[in-house]
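Read the figures in this text as sums done on the coordinates, not as results from a lab. Being a predicted model, the structure only gives us computed values, none of them experimental. Cβ atoms are built from the backbone, for glycine too; each structure is taken alone.
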Structure 1
Amino acid sequence: MPSNSPPRKEHSSVAADLENGDRRELDSARPRPWDEEGGSGNASSQLPGRSEGMIASRPWYDTPRWKAVKSKIPSPLARWTRIASNWLQGPKPPRRNRIKPLFEPVQTFHIRLLARLPRFFRICIFVCAFFVWIIPFGVLLNDHGLPSDIAGFGAPIKLSCTNKLWPDAPSCGIDGRNCLPFDNSTFAFSCPADCSLTTVLNPKTVGDISFAYRPFIVGGGTPQTPGGNDFVYRGDSFICGSAIHAGALSDNRGGCGVISLVGARDEYDGVSRNGMSSIGFNSSFPLSFNFDRSERVERDSGKCNDPRWNLLVLSIVLSAAFSLFTTHPATFFGPVFAIAYWQIAMASDPQPYNDYPSLASNALGKFLPAAFVAVVIYQTSVRKTLHHLTAQYEKTILWIGALWVGALNNLTFDHIPISRLTPHDLNQQPGAMTALIIIILVLFAIVLYQAWCFRAEGRLLRFLGLYITLGLGLVILIGIPSLSLRIHHYILALLLLPGTALQTRASLLFQGLLVGLFINGIARWGFDSILQTAAALRGDAQLGSELVSILPPNITNATSIAFTWAGLARGYEGVSVLVNDVERFRGFSEDGQTNFTWTKRIKDKPEYFRFGFVNYAPFGGVSYSDFTRAGIWWPNGSWSDIPEGRTSG
């Protein structure tokens, strides 16, 4: 019996573009002419009044130019060239890579509900969501600002994880006069979280021990008072790391403390405590410190806990919300980029700073150029990957999850034993070469997979051309004299991001990771140059200079020792002598200062002597060569010769 009811319209799942107010079918893989992001249809076939054959161009191997070249080369080479070219051009017609969401109705359910609201209300929700992040972010930062007083010791001084009272022997000068006072001084300080992860990257020397890739903490095994917890540290130790080692601060939360300078000590016992190990030193040093562990100080120390973890939870939740409830690539990428940048710059991995206003000013100065680069990243990579993507949960897990892994580089990839991609660092850092080989193999596999996907879309030749151009540019930069190529991780991200301009799940993962690395690099370090001088790359590492040649010393009654050196290296004007890592002599050869005599100060302790050349520059500048390793003058008056090798000052 025929029915009089109107025919039922077939129901299809739709997703809403919340920002543009339109509705589109989830299955948008149909070819659309003139749309770069659409299917693989040929736009020329859509031209009215023209047939495909009228505008089709001849293949390259039928052109007169190729025929002329083909006649001059061996036929096997010509045949394989044609085969390789056809393969690189990909299948005909090209196949668009598109992600078909798993459980699509579930992933788009909340989008379809939200799409029922008028466009004006959706825009209001979008703007309000951004303020839901901004306002709590600012409030948390303000609440965790530095207090005006800690236990009556005044406002705390903001420290970084690497701050020391005694930077090094050359900086502190003869007898450490530039680093006074040595005792009778107390002040409050504030440390960020996670300082236990901070290590020295270049070899440092304590007595006759050289070390790297560990925290610079000397002592801490002996308390100031017998049975107390006011452990004494040598003055050149990391302050924040020592506070964590002593138990005065929490590594996870950071906080405030009070440090007291207690003058010279002649023994610093090394010990493992609170997950950190310190180095021992069995001789004297003019500057030592401990931490005030009184009840009042420990009560006030909670006033300035590091807010990074609270802010991180807020930022991750809001970035995930923007990912779940936006469908347009621009309204997804813009807020997420801003949230991640300010989280890293202000909380998770900030530059050293004195207060939040100065930190915000510094971060804003880098944000404007970073935002411009982000627009380029969006146009070249992100827009192509996220166009008409409706896999909301997959996008959030893969793209947003990888973004935070990359952005929190100080907690993730920094644990890989590769600090810098320089031959010096790769050779001296344990495990660096193995890690580099593994990374290269993983990258090679990723490149092969991405190249296969580009070939399927017929875009492989275009991207090969792009990366050949980039490679030639790097070769040109390598050839510039007096400068060295330095691939910072933000530059590495920019180089690799074009290779993620595909809509595949792997591209979601890789793209989020690379955007996170770019954000971390800029927010933490800024736009460091891709070309740097040798001195900038070296930092505080050893120079590789000539070393002082010391003649056998003259020892008198085990109470004094005299040293003479064979001569000066070219470019230097004198010799500096370090005794127990403190500069005790700096000579000028033209004044006849070609020897050094030292009188023993502590009879029952060894003393460590290192020697380096010194050069005097205009306006009071002084530069040093590498120092020798330590020769040891033992309590019984015997002398252990200086072993081969070099150290820094």
Structure 2
Amino acid sequence: MACANELVLFPLEREVLAASQLLTERSDWNSRLYVAWGLRQLNSPGALALATALQQELEREVEQVAFVDPAALASMRGRLHLVRGEVAMLMMRLDEAQQSLASARSEFEAHPNPTGQADLSWLQSCVHFDRGEVDAQRDAMQSAVDWADQALDAERQLFYRAALARSDLFRDFELASATWSEQLPQSAEGLTAQSTAAVADYRALENGLASNYVEAARWLDLSFEASLESGQTRRAINVASNQGYTYTNISDFEAALAWLKKGLALARKVRWPGAIGLCLAQTGEALRRVGQTESARDLLRECLQTLSQHPQNRTVMMALNYLGQTELDEGHYDVALKHFEQLGERERQSHASDMLSDVVLGRARALMHLNRLDEARMVALDAAKVAASQQQKVTLVELRQVLAEIERRSGAAPEVVLNWLNLALEQAQALEGFQAPASLLDAAAEALSHADRPQEAYAMARRAAVARQASWSTASKHGRQQVEMARNERQHARALAHAKETRLNKLQGAHEDLQQLVVLSRELWRQRSPGMIFNALGRALRSVLGIELLAVYRRDPSDQTLLLGESSKGEHEGLGLSIALNDPHSPCAACSRDWGERQLPLASGATRLFAPMVGDDDSPGVLVLELPAGQVWATREQGLLRHLSTDAALAFKRAAAGA
């Protein structure tokens, strides 16, 4: 028996679940490996149980293993170690995951397997990411790309490049965007669900970091659907959380909380600490933005507690940032400054350049409120340069508002304060879907009043009041509508593609059935005795239709009686040795008389089937079969049975003539 050598990185969810329904204790090793591999994020406990059982069987079945190709066996063992490693990684048992990866590496190195090495390197990068080891994470991700290139696996080449590009955006946005933006597809048209999820995730982050939030939301919506379809549950949870953050940034808090709840529901279902922590962090930030600081603080502290064993984890850094902002909102400026200084140390260690502006913005605000105005001004000006270089436009809005407040507290002229506020307002108005915060409008109204511009101050104050009352702006509603329109268009396109795929699958299925019938017909024709024909027909029906052949009845020379020929059952199963053709109560006799199929439900839940065996004469015999409970029996199955029964009738007739 051959072992499966290569597997799709993320098989479609529906295919994996369908395959899992067909598994039995007698299923072959390939089938069990495929399901274990496909379930690793769909059902981690189930995947782990399957992988463990199969590993134990490989160790136990020494004689059977001896006949398997060593390279294929190493590939299977390596894959099983990867399943165990990924499940451990998802549960944040990173040392255990590392041990499984080492075992997998030994298998793949013993018998070169570029595809296996690519998947191993990707999983290694995930472990490094969860530890906050960003340099090692990038090296491992680059290794995954190199192995995929060596394997000439186009799907993995694209998937791993998108993952590498996304991680590079966090390190240096400008360089990464210049390097990768033209290399990766500009749309998801023609991509598999696996690749769509990865490419859309990259495009979403690229737009999000550039403060193009409406476009980011469109890509995240696409990535979420593709992630669920391809069984990438971890990415689906992350995408839902990031979508919540995206809507938070355009002040659409209703949509934000809906997405965050969706992500948290998925995370609590799978019970992965890292996923739960991310959802807690993003939900805490959304609650802070709508003024629920106590609830926000509770969620953020729960996040930090959940990931306390992994202080360098990126989610921990995000939670520290949001917790610092929460303490600022509550007026706990010393505590907030400590959070931001701690975050700064971790940012430098992790090279997370996208968080640098968060660090300096938080420090500037804390220093300002502590009346350390010169320090605050210097930090804010440096932060503005960083935000401008990294295209963090929303951060620029916030920094300019902070600089205006620093100048106001320093006693600067109203025109100086207004200059910074006007720059902030201009930046806010230039962002699609972004709503200028009420605090910025309030500050502008106050500055205009101090500058003796009462009419403009009154108009600005009214704008602030409207902004406070609105749960989201017209612009953010428009952004949500655009996302909904894009989703509807994709669903329509997917329905058309599904219909086309269904037609192609039917044609392909018919072609495969025809090929299989040709092979089985030849097998029946090669048999020389009725007993051998019966056995070959039984094997064919079992393999093609999953039904059992119990017996064959043929008419006697008088054409008045059906005689039991070959059988796998006896009279104790209710199969008589002979049946009068005119017996009104016998479904077998009725089947032979009118050439029509008969079904008889059994107490066990199975169904006994009587099917005519029509050859080249008008005296059909009868096949007695048994359908398992719940077995599908429709037009396709009936057609295949008619074809095989006709071949069998001709084979039986030839065998009788030659006797």
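Calculated for structures 1, 2, distance in nm of label points 7 Å out along Cα→Cβ at positions 124 and 636 is largest in 1. Among candidates 1, 2, the computation of log10 I(q)/I(0) by the Debye sum over Cα atoms at q = 0.14, 0.16, 0.19, 0.22 Å⁻¹, for residues 308-411 alone that gave -0.49, -0.64, -0.89, -1.16 used structure 2. Quick one: mean count of other Cβ atoms within 10 Å over residues 316-323 came out at 19.2 when computed from one of 1, 2, so which one is it? That value comes from structure 1. Source structure of the calculated read-out (helix-only ellipticity at 222 nm (-39500 (n - 2.57) for each DSSP H run of 4 or more, over all residues; to 500), -11000) within 1, 2: 1.
Kindly point out which one of 1, 2 the value 8 was derived from, the read-out being relative contact order in percent (Cα under 8 Å, 6 or more apart). Answer for the origin of the read-out: 2.
When mean count of other Cβ atoms within 10 Å over residues 332-339 is worked out for each of 1, 2, structure 1 gives the greatest result.
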